[in-house]
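Asker: Below you'll find the structures, each written out as structure tokens.
Just so it is clear, none of the values below were taken in a lab; they were calculated from the coordinates. Please read these numbers as outputs of a predicted model, since none were measured by experiment. Cβ atoms are built from the backbone, for glycine too; each structure is taken alone.
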Structure I
Amino acid sequence: MQFTSEQRLDDGVLEREFTLGEIPGILWTRGSAPAPLILIGHNGGLHKREPRLAARARHSAAYGYAVAAIDHPGHGDRPRSAVDEQTRADLRRAMQAGEPVDELLDALVVPLVEKAVPEWQTTLDVLLSLPEISGPVGYSGMAAIGIRLAVVEPRIAAAGFFAGGFVPRAQREEARQITIPLQFLLQWDDEGNDRQLALDLFDAFGTKEKTLHANMGGHAGTPWFEVEDGDRFFGRHLK
């Protein structure tokens with residue numbers, strides 16, 4: 001891991017950009033004492049510096065966590081393949097025409113999960129070797145990637161998933177294997193998310209400790225107090 005920049009923000013949080021091979025990311029920390037780690041896995045297409053994501057990360061770092069985000073393959077600063085570009089163009093056309101899009105979404109999200117999860121594990125290996133990070137580890141963000149990561153990575157002790165992204169059938173089946181504490185956020189009026197599918201996914205999670213938070217509003221309308229409550233959730237399981 002190579003740190004490429006760092007700055008001390010107004011709230012006292014240290015923000016450091018890093019690269020790990022082809023993986024670009026950001027690490028937010030506050031203080032030098034070893035801290036539990038939260039991985040922020042943003043939804044498809046978002047940059048690691050997307051304002052809402054960065055605000056969540058800074059809040060959690062100020063709360064006492066180390067927080068890391070990476071750009072997934074084909075997202076943020078990373079180039080997209082010609083196949084991805086074509087699939088995205090086909091998806092836009094299908095949505096405009098009102099045609100079924102599940103197969104196209106599968107073609108985008110399934111390869112993303114397969115590529116992103118090993119990259120998170122590689123990043124996690126290095127982050128946990130840093131003196132300012134002690135574990136345990138939480139995951140907060142995109143459900144499709146988070147489900148696979150929670151299933152294959154025993155170091156993930158708790159997870160917060162957002163219901164606003166497409167979850168392929170394979171991850172919906174894997175959800176039954178999850179046994180860690182879970183918090184699930186649903187925007188009730190999310191224009192791009194099937195509410196019933198999200199509720200069915202929540203029901204499928206295998207853990208006995210799971211909480212559903214449903215708020216009125218569209219895709220980007222998650223109330224800020226959910227960020228604060230998420231930090232309290234991780235506080236119960238990571239500290």
Structure II
Amino acid sequence: MSALLTVRGLRLGYGRADVVHGLDLTVPRGRIVSLIGSNGAGKTTILRGLSGLLKPRGGEILWGDGAEADIAGEAAYRIARRGIVQVPEGRQVFANMTVAENLRLGGYRVSNAEAAQRQEAVVARFPRLGERLSQQAGYLSGGEQQMLAMGRALMADPKLLLLDEPSMGLAPLIVEEIFAIIAALREEGRTILLVEQNAGAALAIADDAYVLETGRVRLQGPAAEVARNPDVAAAYLGI
């Protein structure tokens with residue numbers, strides 16, 4: 001199975017302090033890889049490093065089949081053009097713009113005709129967005145804003161989708177819907193790196209998992225095996 005993304009010895013931090021210490025990570029094509037861990041474990045920092053929002057202090061970020069290119073330190077816009085697209089924590093939609101305008105921003109690099117086709121696909125996946133295309137995004141519910149943030153990312157037709165805490169602040173029924181959509185994206189061939197504090201939901205849909213503690217990988221392996229680990233079950237699954 002080919003690796004779409006391979007991370008070796010990645011170091012990330014803020015100020016004088018390192019937050020991520022020598023991370024090794026592999027994301028195979030067409031799979032969901034989940035990063036779980038407590039607050040402060042470094043999960044969001046890793047996504048910021050991978051998307052170019054935070055410059056690495058060391059290590060390699062190898063991108064593509066056969067790991068052709070080391071993209072560590074590349075500008076965020078160049079990384080986005082390679083097909084690595086992040087859905088940020090807290091959704092961060094443009095509240096004063098309409099749903100349609102938010103979606104169009106996600107497909108800003110393609111023609112109007114192509115953007116229209118992609119929007120049709122997004123609306124088919126998120127019917128509620130189709131009902132609210134002319135509504136300002138700030139008036140959407142939390143769940144609808146999460147759908148909009150994901151839809152905006154899908155407008156870019158990403159090769160790797162980085163999801164940062166997609167369940168944060170959402171009602172349980174909406175969380176189930178969001179995770180069902182994530183699983184469906186994988187079935188369609190999307191590759192996803194999922195950062196999530198809801199470890200049970202993340203491990204249930206992931207193929208592979210990494211457990212982080214204070215910026216280091218404590219445990220990794222197939223998600224089902226990680227979920228059965230007694231320490232993981234006690235710390236993150238309430239078992």
Structure III
Amino acid sequence: MRFTSEQRLDDDVLERSFALGDVPGVLWTSASAVAPAPLVLLGHPGGLDRMHPRVTARARACVAEGLAAATIELPWSGVRPRSAAADQARADVRRTLAAGQPVGDEIVDRLILPLVEASVPEWRAAIDALLLRPEIAGPVGFAGGVIAIGVRLARIEPRIAAALLFAGSFVPLGIIEEARRVTAPVHVLLQWDDEGNDRQRALDLFDAFGSTEKTLHANMGGHTGVPQFEGEASTRFLVRHLR
């Protein structure tokens with residue numbers, strides 16, 4: 001891990017950009033903390049430059065509660081090399097939605113499963129590197145999307161102690177089967193009228209989780225209409241399980 005920039009934000013948050021091999025990322029920690037903090041991995045749909053303000057707001061909420069937060073860029077997004085197959089799958093999704101048709105499982109699998117296979121090893125490598133930092137300690141939580149990435153991480157990564165998942169992306173049927181083997185506490189946020197999400201598939205995914213503690217918070221509104229109080233509830237979930 002190599003840090004490439006550093007700035008102190010106006011609320012005691014130290015923001016550092018880093019590179020993990022050729023994968024860019026950002027780490028947020030308290031500038032004045034004297035003890036190592038648990039780590040939250042902040043998931044997002046890709047395009048870290050575009051997502052930076054929203055991800056930073058979530059990171060600041062974590063740091064205010066004594067947690068560290070980090071994210072990495074997804075494969076084929078932002079400044080990373082493109083994938084012709086991924087671009088074609090995205091174009092097929094847009095064309096299908098524009099025609100008012102449901103997005104079939106074949107397109108969903110082409111869009112999501114390669115992303116999961118490529119990104120989850122990078123997230124695990126990020127955990128390895130971040131936990132070597134003196135200002136960071138376990139346990140580790142995952143918060144955000146792409147929800148299929150969060151499910152895979154929660155299933156195979158024993159250091160994930162809690163998963164806060166945003167139900168705003170497509171879910172392959174195979175990921176629902178994987179969810180049956182997830183045992184970490186799960187908190188799912190669902191926007192009931194999310195125009196780009198299959199609501200029933202998200203409900204099926206929640207039902208499949210094998211966790212003894214799982215909570216679903218559903219609110220009216222579209223993809224970006226998550227109420228502010230849900231952010232507060234989400235942070236409490238992370239604090240409860242990571243601290």
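Asker: Give the label, chosen from I, II, III, of the structure having the highest value of distance in nm of label points 7 Å out along Cα→Cβ at positions 23 and 135.
Answerer: When distance in nm of label points 7 Å out along Cα→Cβ at positions 23 and 135 is computed for each of I, II, III, structure II gives the biggest number.
Asker: Continuing with the same structure: Which of the displayed structures (I, II, III) returns the greatest value of distance in nm of label points 7 Å out along Cα→Cβ at positions 71 and 223 on calculation?
Answerer: Going through I, II, III one by one, distance in nm of label points 7 Å out along Cα→Cβ at positions 71 and 223 is largest in I.
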